[in-house]
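Following are the structures in question.
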Structure P
């Protein structure tokens, strides 16, 4: 009872302003409730660019508890860009009247907060619309317009801080479907891929846009041959940069028109290249770095490969550990998720057949020969031991992320579907966000 009396006395004295500072602090700390850090998805494929959500406590069977639509917003414009979520806001890009814009929405109800044009006209290319998921960092956004322009904006109000055109480095794409990269912020730099001879991959000061370095990648990399035995088109592809520390060297790994490359982070030196998992139409999936290894895959009849990076100093090389042909495993687009030692994805060109592959050996553990719940390629995200497949026809399916076997836990058709549902699904705070051209849907996935 003495403790209760003392606490009452401290409270009375704090109210009167007479309690010692140390007593006040101790009392506040003792009664403090540690707030949970808000979840975020600040860039392409989430916090670590691996498609993993931080959400837990999700419903584990959609047949018993289907996802519930919380809201549907509109005003995002045309495009296939996914969304990033940070600081209570949702960010994306879309084609609107007058050009391509960055759009910010309120995370609670999806109402549009602001729109900012970042091009002077609507970019012209195949499959018109935006591609880039904005990157949020320290109150700023970094985006790449599909016309080939990197822009830095204030995330609070959309004001443009600086912009650079990819033509500064002779920018070029491997084919004509528009620049599709989501830029990487690393420390005080932002990394992007103009694909030009004067700068294939470049590092810029994230505050000013000034050049830090410009890496020049040869038009021909590797041994000059690939498993497709076709010529490759140099330039930027449809992938985004990831960080690797393979062979003890920090490097930026990117999938280009001519193949996968490693660029030394410190100075932009080209370290190694591998072209066998590339095609001459569109190289799309983001590579997966794992220790000294890199996993990569492309569609259009190509396949997948695991690389081992080794060497010292300037002599870094990539060795093919194994190659999986197009019949075994090829990811068209939609990405690949690594959970533990197993890869989960959609397989076959424009098919999205669910598949599980052991990373170390390339052995297909299950799937690859049976159509999933939807049709067309599938974009995949991971949360709470579960995989969410979003198919091109809009169907969304829930699958257990386990190598024990393919176990479907339900599926649903979203409230709205238009054209190709290519925007990657995003899971934050137990909610699933589905971009569908001009609209954004928010579904509650939490167990009830």
Structure Q
């Protein structure tokens, strides 16, 4: 029995997308119609475990009732005013968010890419007005293999030829260094520190294949920046909101329930970029946080968004963050992430001809397939996983990312590990 509002089959719906939509994605051949918690169902009614979580946007699980209730309740009252007027939700949300993450100011936006663009503008303007960089000469340092979004300015400092190719001319003012290479970073920072406004970095590179840096990379990089009056900018769009077993990945491996600025392990960024799970996958919400001395460079008319900070977004985001806190999803991610990597390491040890490595933090993990990046092995494994009832997606050719909603239980996780093990055994036998 079909479970969606459509009477069309999966094949027919996929053909509609193929015929009428731009071909900017290559999805697995699964057409989803419903989601609850860790589960999603296709239009024919087959149930799957979701191990992608909309690239970590659905940390709180699909259609969490508290978040949906907040959405519906606010939608009945007021959805959008634009920032031409005050509304009765924005101030409450801004107070809530800044206290939750320990900053003095927030600039609300909608999508992750918008938030990164916003941060770039803030950092450059701070560089000119506060640091005294000559007009038009500000530089921002980034890392190779980064993924910060797909706008023209962001792809200008991407090293992915697929994301960048044939979209030029590119935005100047960015310089890349190898990720997790402190010596290379220091060398670049020392070249012209007076012209460098900021260093933008992902605490874990998700799209690159869940590349976890050395433990000292983030705190040492932040220290290098502060010694040279360079803003340290953390893109936690994918790694934040409990995903890695801490409220923010820049918190390190702390065991607190939140407000990690109280912990000795916390590396506080000058600028924090959030998105995705800040709204539990229910509505597009993103944010840039910083203290007054940085945020005050933005004045009326210099940056904005019609939808940024709308009442609907504010209500949804506060509810989503309360779920993370009240249901202790950060702690669950830390505990079950350790168990998941144990199970995956067992598979790596048993089947080295199929798997070569497992890595990650919390419930953001990846396994590296023992094949070349241009092979189809990872894709074929993901198709087999889907047939077995678990959805995951390859990245960079031979890497499979595993990131279930943080509401997953221990029993569910063990069942999913059994599914993965069965597929790995199948590939090992062929």
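Read-outs: derived from the displayed coordinates by stated rules, not from any lab. As the structure is a prediction and not an experimental result, all values here were calculated from the model. Cβ atoms are built from the backbone, for glycine too; each structure is taken alone.
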Test item: helix-only ellipticity at 222 nm (-39500 (n - 2.57) for each DSSP H run of 4 or more, over all residues; to 500) calculated as -2000, pick one of P, Q: P
If you rank structures P, Q by distance in nm of label points 7 Å out along Cα→Cβ at positions 305 and 369, the highest one is Q
Hey, log10 I(q)/I(0) by the Debye sum over Cα atoms at q = 0.19 Å⁻¹, for residues 81-136 alone derived from one of P, Q reads -0.87; which structure? Q
Rg and Dmax of the Cα atoms in Å, calculated, reads 23.5, 84; among P, Q the input was structure P
Between structures P, Q, where is mean count of other Cβ atoms within 10 Å over residues 105-112 highest? Q
Using distance in nm of label points 7 Å out along Cα→Cβ at positions 321 and 361, single out the structure from P, Q with the greatest value. Q
Value 22 of relative contact order in percent (Cα under 8 Å, 6 or more apart) was derived from the coordinates of, among P, Q, structure Q
For FRET efficiency 1/(1 + (r/R0)^6) of positions 113 and 289 (r between Cβ atoms, R0 = 35 Å, to 0.05), find whichever of P, Q sits highest and give me its label. Q
Of the structures P, Q, report the one carrying the highest value of Cα Rg over 2.2 N^0.38 Å, for residues 193-384 alone. Q
